[in-house]
1. By the measure relative contact order in percent (Cα under 8 Å, 6 or more apart), tell me the structure among P, Q with the highest figure.
2. Quick check on the output: 25, 19, 16 is semi-axes √(5λ) of the Cα gyration tensor in Å, for residues 82-169 alone, derived from one of P, Q. Which one produced it?
3. By the measure FRET efficiency 1/(1 + (r/R0)^6) of positions 42 and 154 (r between Cβ atoms, R0 = 41 Å, to 0.05), tell me the structure among P, Q with the highest figure.
4. Out of P, Q, which one gives 2.2 for distance in nm of label points 7 Å out along Cα→Cβ at positions 26 and 90 as computed from the coordinates?
5. Thinking of P, Q, which structure, once mean count of other Cβ atoms within 10 Å over residues 138-145 is computed, gives back 21.4?
6. I have 10, 40, 39, 11, 0 for P(r) over Cα pairs in 10 Å bins from 0, in percent, calculated from one of the structures P, Q. Which structure is it?
7. Computing helix-only ellipticity at 222 nm (-39500 (n - 2.57) for each DSSP H run of 4 or more, over all residues; to 500) gives -11000 for which of P, Q?
Structure P
């Protein structure tokens, strides 16, 4: 039997990402976000939702740019730490031993330790209540070549041990079940 439960954001798991922002090294910041996702394929668009009181909010709003850096099991401590500490009080890259790298299309840094960095230009900001949604166009994706299968040309994010967020906790992913369309694939 199902129970009626209070309305809430129960669409889990979500990626636990580090959003990097700032246009000058002295203001580079990291913000842990799980309220993020895909909006459109063509043009490639995504979103992040940020509380206006967060230190990164004004930086992202001013520059209209950010980078979504996917995280891994190895980055779990830094991912959590960057979500509970403020960039007003800490230089998060230095504190967590993370490397700010050069983005291709934006002044924002990427996180070199991330397997995938998604460079985003904000198109629109929508105030929703506790969070504002930054709707952004993906300008470029930087993928760590160590997860590239050079023979097939396929990039394997799953080999990076992605970190996900599920209702207050961080988890690693489980076993592979099937490729998109496997349920209707015809036997040959």
Structure Q
């Protein structure tokens, strides 16, 4: 009945995206979300993925094994706070239907490259502005690592302050687990 956090994010994204859509993976990590987005947007769609670590981008590229998926993905070695400029350059005149954030650090990667509120909040603002009305921005927060609780608190405060005429915000979390990750789904109006 209740899906694990990442499965729930994927279910919401998969229901939202259609073939031909533009999607953004704001935090590529090991590329799992990138591959799911690439499958969903189909051959005429496009996925733009962001990460600071070249090994993360390489891991994501290696996951794109289904025929044609690599052709519909642009991987950019930069922070997610640069999203607006990259989307404007790589997909002029288009707006993403879905943007995914999976915060924290890349599993198996260098923990020094963990996301931080100082760049995540501007990236979330960009995602909200870029995403088509009725689209979706998903954000998975992990409070269990160094700096994770501070980032989650900042993200939740930012989301809570969004005026309802601007966006609808849903929080999905297993409430009786200590320092459990949480999932935000934000739909711009």
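1. The structure with the largest value is P.
2. Working: P: 25, 19, 16; Q: 23, 17, 10.
Going label by label, the one that fits is P.
3. Biggest value here belongs to P.
4. Matching structure: P.
5. It was calculated from structure Q.
6. Numbers: P: 9, 34, 36, 16, 5, 1, 0; Q: 10, 40, 39, 11, 0.
Only one of P, Q returns 10, 40, 39, 11, 0 for P(r) over Cα pairs in 10 Å bins from 0, in percent, namely Q.
7. It must be structure Q, since only it matches.
Quick note: the coordinates plus some simple rules give every number you see, no bench work behind them. This one's a predicted model, so the numbers in the text were calculated from it and none came from an experiment. Cβ atoms are built from the backbone, for glycine too; each structure is taken alone.
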